[in-house]
Structure formats: structure tokens, C-alpha cells
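Here, each number is a calculation from the coordinates, and none is a lab measurement. Given the structure is predicted, the values throughout are model-derived calculations rather than measurements. Cβ atoms are built from the backbone, for glycine too; each structure is taken alone.
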Structure 1
Amino acid sequence: MKNRDKNILDAALRVFSRYGVKRSSMSDVAGEAGISRQTLYKSFNSKDEILRAHILAFADDAVEKMEAGLAKVEGLGPQLDLIFENMTVAGFEMVRTTPNAQDFEEGFEKGSREALEANAKRFQAVIASVLLPYASELTKAGLSPEILAEYTQRSARAAKGYAKDRKHLMQQLNTLKQLCLEATKS
């Protein structure tokens, strides 16, 4: 990603956090980024494109942190903790500290929703990679690494949406981790 695009995404996040997606304009984003509207439109044609790029950048960063961390962590429990921290908890904290978080989430249109689904598949692939060594145990339980990875990712995302606070989210994620550990006999 170009520095200019990163600057625009950072500025857009500040604007969307301050005013909400619906009340923000491309002019607001350009002003916050310190660029002209013409320059902004060279990089992004709409707020939805900015949201989509932000979603993909968040996942790129999360997957990079997961992969780097997984190389240093042993055992399924700690691996899942690392994944949950980067996939779920970081996003929860970002949304929780954003004044217009509800409006931010409602601002997602089709393209952004597609980016969210693409990210879900990326996160599922990371989870499946840590479950792969337990494929025989999972098969005995009528599961596969891919099926459990999809369930785990979607459940973690749901927990993020329904958690009352960080403590509640962590309890939900710990329950999910314990289910995975039990399924893999770890």
C-alpha cells in the first residue's frame, strides 16, 4: 500500500469515528488527509471503497501478526489465544473506542461486506492451519480442520458482536478455545 493511501485510510478512520460514515463526506476525508478531493478520488472513488480498503488492511495486519506470532508459540491453546487476540479482540477494542461505531458498521455496503467475507476466509485458513495437526482426532469426532476453523471464526465474530465488554468477550473466546481443545483432545 502506498503511503498516500495509508494516510487516506488513517484520515478516513478518524473522520468516520468522529462523524460516522453516513455524515462524513469525501471532502471531509480529503481535508483530514491534507489532500485535494481530486487526489483522494485518484485513490478511492467512494466511501465504500475506503471502507473496503480499511477492512482489507486490518486483515492484512492481523494475519501478518498471527503468522509471525504462530512461529513462536507452541500448543493449540496459546495458538488460539494469539489468533483470537488479532482476529477478534483487536477489532472489538477498535470498535468499542470509536464513538460512532454503530454507524461505522452500518456504513458497510456490498463491496465492504464482500471484503469482510474474504477476510473471514483468510482467518479461517489460519485457524485451519493450526488445527491440521489434529486432523485424525477431529475426524474421529466427525469434524475436519476446515469445518472447525469456519465454526471457530464465525463464532468468534459473533461473540465480538454480542459481548457486553472485554471481560465477557474473553469468557466467550475461552469457551470456544476449550471446545476446540476438547475436539482435538489437546
Structure 2
Amino acid sequence: MKHIIAFAGSNSKQSINKQLAGFAASLVKDVTVDVLDLNDFELPLYSVDVEQEDGFPENAKRFVEAIKNSDGIILSLAEHNGAYSVVFKNLFDWISRIEQKTFLNKPMLLMATSPGARGGATVLDIAKGRFPYHDAQIVGAFSLPSFYANFAEGKVSDEALNTQLLEQVKKFEDAL
């Protein structure tokens, strides 16, 4: 049986992106899923000096191992001021130092959501442009606008948006 990881690029305890990533992962058939929480991978702020003095933090190594041990990745990015959240950018910086081809050509369903009407579209575009340089095989992408109006009772409540998500999940399943 295939194994996937799902996580949000957020450390909010009520992360709407973690809710979306978990929901999308629940739609993937015939897989085991680990929903990762970035709060379980606390890291010092990346700097070359810290890396040279202390080496790679164990939590960064553990995250790289989670990627290596998976068959696919579902990631929903939080958007802070039009870019990655600090917690995700810091994790990304650390893990890309351990494994330059960070995503190891694993199929990825890349998503974002926000309370606003653009649904994290800006950070999604940044990631779609950047992640392929780190060996991301982005097989599907989805943006959920206006999270609180379109997500209820643990699922996408808008029929048209749910259909779009299901199409992207199918692409992800087919790539596994």
C-alpha cells in the first residue's frame, strides 16, 4: 500500500491549511496517510553559522526522512504577506540544505487556502515556480478561496470547488 504525507505550511494550531491538507488526503484511495504538524518539527532560524557550528537539527533530518519514506506529498501553503509563512520557509531552508532535491521527485498535490477571495493564489504561484528546482513533481494544484465560506464540517462545502479538488486529487492518485 502506498504511503503519503500531508501537511500545512503553517504552525497555527487551528491552521485552515492543515484542515484542507487533511481533507484532501482523506480523499486519496488505498493509501496510508501521515498528517504532519510543523509544530512537531521546531527548528532554529536557519543561518550558515548555525549550520557550521551545530550541523543539521534532528527535526530537519526527521522531516527529510518523512519525505523519503513517502510515496507522495500533499502540501497546503499558508500565505503570509504574499509569500511562505516563516515557519515553512525556515523548514524549507533547512531541509534543502540536507537534501538539495528536497522533494525527491515525489508526486505532489500543492494547495493553498486563505480567508480571502484569492485563496493563497500568490504563494501558490511562488511555490509552483520554485519547487520544481527542488525536484517537486507537482501533479495537481488547488486554491480554495474564502475558506470560512467554502469549508464546513471538515470538507469543501462549495460543490464546484469540491469538484475541482476531486479532479486534482485524482491526478495525484494516478501519479502515485
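So here's what we get for this one:
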read-out: When mean count of other Cβ atoms within 10 Å over residues 79-86 is computed for each of 1, 2, the largest belongs to; value: 1
read-out: helix-only ellipticity at 222 nm (-39500 (n - 2.57) for each DSSP H run of 4 or more, over all residues; to 500) from the coordinates reads -24500; which among 1, 2; value: 1
read-out: Which of 1, 2 leads on Kirkwood radius over Cα pairs in Å, largest value; value: 1
